[in-house]
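Next up, some structures in structure tokens.
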Structure 1
Amino acid sequence: MIFRQATASTLKSLRLEAGLSQEQLARKSGIDRTYISGVERGVRNITLDSLETIVLALGISQLDFVITLHNHLKMVKAVD
């Protein structure tokens with residue numbers, strides 16, 4: 001569950017950094033807002049295809065997302 005929670009918090013922080021609401025991100029990505037909400041809360045398992053779609057809609061590269069995710073994982077691990 002650590003990976004899912006880190007992915008959720010990474011997506012949410014990047015969305016907020018981009019100044020987008022969940023509704024705006026949903027429109028940009030073509031993914032339903034309730035799905036994005038579930039992913040950000042860590043209650044939905046996101047597919048790699050959906051993850052890539054959301055990341056690109058946020059205007060960042062896949063590599064930048066992975067680096068940010070890695071940093072979030074290190075923070076979660078440090079708390080354990």
Structure 2
Amino acid sequence: MELILRFAHKVAALQKRYLGVIAGIVFWLLILIVGFFPTLLLAVFMVIGYSIGKFIDDRSNVQELVHRLWQTDRFD
């Protein structure tokens with residue numbers, strides 16, 4: 001666990017351009033290993049998961065989330 005925390009601190013201390021290079025290399029490797037469309041699907045699910053997590057962190061009320069998702073007047 002300590003190793004993971006040290007790695008996370010080192011990654012967080014990097015400049016953003018280096019993080020972009022690392023993300024590009026990881027994306028390129030995924031395309032080589034599993035193909036373009038599975039990688040694209042993974043990216044879509046990551047964005048959806050991030051969005052849901054961010055909403056829950058910001059609101060922290062699951063009942064309100066469910067109410068907003070199932071309200072009938074949101075398209076009026």
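One of 1, 2 was used to calculate mean count of other Cβ atoms within 10 Å over residues 14-21, giving 14.0; which?
Details: 1: 14.0; 2: 10.1.
Comparing all candidates, it corresponds to 1.
The maximum of Kirkwood radius over Cα pairs in Å over structures 1, 2, that is, the highest value, falls on 2.
Matching task: -24000 is the computed value of helix-only ellipticity at 222 nm (-39500 (n - 2.57) for each DSSP H run of 4 or more, over all residues; to 500). Pick the structure from 1, 2.
Working: 1: -24000; 2: -28000.
Label of the source structure: 1.
Read the figures in this text as sums done on the coordinates, not as results from a lab. For clarity, every value in this text was computed on a predicted model and none was experimentally measured. Cβ atoms are built from the backbone, for glycine too; each structure is taken alone.
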